[in-house]
Structure I
Amino acid sequence: METNQNSNLILTKEVVLEALKEVNDPEFPVSIVELGLVYDVKIIDDWVGVKMTLTTPGCGMQNVIISSVRHRVKMIPGVSDADVRLVWQPTWNPSMMSDSAKLKLKIK
């Protein structure tokens, strides 16, 4: 998808979260949204900030995931820049996953 600054799409948190459902954690066949890794989305004009965590602070795929998130957000029509803020509080745990993610990963 190309960035289109003249799109009629209204940039909302829901639009950003829907786009981020296309970004999977490389270690799991589940999106970062379904895993519960995205804590917040801030939108200021054409800038988007994503506050998120990872399943573990020692995640070797940290740079890949952050780069993928930033790239995907910048593809949303109307977004000119995006930043990702990695946080460790609250600590991620499996209870933060969506029910569909738990089913995919066979977690009860």
Structure II
Amino acid sequence: MSMAKSSFASFKKNMDNMAQYFKVLCNPTRLNIIALLSEAEYNVSDISALTGIDQTVISNQLKELRYMNIVSAKRRGRKIFYSLNDPQTRELLEQCHALVKGK
């Protein structure tokens, strides 16, 4: 695949942001959370119950995902529900899954 010079310039300009984005995605717990949130909104206790991961760990990972603007939070009563901000994140994970499936 070739990349036009103008496209490469844009790519190079955003390389640090891209590296930070992938750094956040390289954690299996965060990938687990993103996979769930790509299907529906969940709160921390729901995510914990579905993944078997401690709520404290889930909360810490959601903090990272919120910092990178990958997920957003909405308060409903006493609970906070999380969702993916951008469907392209789901598409990226699906493409990664297709690349590594069977390896």
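For which of I, II does distance in nm of label points 7 Å out along Cα→Cβ at positions 11 and 51, calculated from the coordinates, equal 1.9?
Structure I accounts for this read-out.
Just checking, which of I, II has the largest value of distance in nm of label points 7 Å out along Cα→Cβ at positions 43 and 59?
The structure with the largest value is I.
If we compute mean projected area of the Cα convex hull in nm² for structures I, II, which one ends up with the highest value?
Once mean projected area of the Cα convex hull in nm² is worked out for each structure, II has the highest.
The value 35 for relative contact order in percent (Cα under 8 Å, 6 or more apart) was derived from one model only; which of I, II is it?
I
Hey, helix-only ellipticity at 222 nm (-39500 (n - 2.57) for each DSSP H run of 4 or more, over all residues; to 500) derived from one of I, II reads -19000; which structure?
II
Every number in this text was worked out from the coordinates using simple rules, so none of it is lab data. What you are looking at is a predicted structure, and each value in this text was computed from that prediction instead of being measured. Cβ atoms are built from the backbone, for glycine too; each structure is taken alone.
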